[in-house]
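Every number here is computed from the coordinates shown, using simple stated rules; none is lab data. From a predicted model like this one, the values you see are computed outputs, not experimental measurements. Cβ atoms are built from the backbone, for glycine too; each structure is taken alone.
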Structure I
Amino acid sequence: MQVRIRPLRKQGVLITREELSRRPPHVGRLRVAEERDPALARPVLRAQLLDSTSGTETDVLPQLNDARLLWVDKGEMRLLGTERLKDAEYAQTWLVEQSPC
């Protein structure tokens, strides 16, 4: 599914509405699947925003681990989980908007 995503946190801290409105959304294909995480030694539900314009799928944003769907309504959804930056895990929330076809 083609989407636009706005991360609502930076290193676990909520971004202000003013700062969020100045940031452009990240665009790509949303993929959500269960995968084994070797660092955690267990399966996790992982959300990814992928860019496939170069011919190979690459992550646009850090992957969202232990992803949970909070709500869906009128072409928007909110996902929350944790993202791994270097060796630290941070809380993250994505505001996801379905891109027009």
Structure II
Amino acid sequence: LISGSRFIIDAKILGYTTTAFVGIYLDRAMSNPRAVKQLEEIPEVLECHYTTGNWSVFIKILCKNNEHLMHLLNKKIQAIEGVSRTETFISLNQQIERQIKL
């Protein structure tokens, strides 16, 4: 039932104030394993989901500011082989954070 415990870091104290979600379009499904492997190497990528719908992959990233976000998008994420384009959503405020109720 309980799978572990963890320390929760206050990212704002470390200067990370921008949370964004990025929908990633891959040129083909076969690109997924390689793309995910490269996304794992980017420390700002907190979550990665293989999805249905418009995007092949949907990620959550944490950045220091919009300039940092732009650098990640242009120099790291969009530079991954197989990524054809991205669509980015900046979170203005996280309004709900919880786990499933027992």
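Supply the structure label, taken from I, II, corresponding to log10 I(q)/I(0) by the Debye sum over Cα atoms at q = 0.15, 0.16 Å⁻¹ with the calculated value -0.68, -0.76.
II
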ask   = Upon calculation of distance in nm of label points 7 Å out along Cα→Cβ at positions 3 and 83 from the atomic coordinates, which of the structures I, II produces 1.3?
value = I
remark   = If you rank structures I, II by relative contact order in percent (Cα under 8 Å, 6 or more apart), the highest one is II
query = From which structure (I, II) was mean count of other Cβ atoms within 10 Å over residues 35-42 calculated, if the value obtained is 10.2?
reply = I
request  = Figure out for me which of the structures I, II the number 2.0 belongs to, where distance in nm of label points 7 Å out along Cα→Cβ at positions 27 and 67 was derived from the coordinates.
outcome  = I
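Figure out for me which of the structures I, II the number -4000 belongs to, where helix-only ellipticity at 222 nm (-39500 (n - 2.57) for each DSSP H run of 4 or more, over all residues; to 500) was derived from the coordinates.
Checking each candidate, the match is II.
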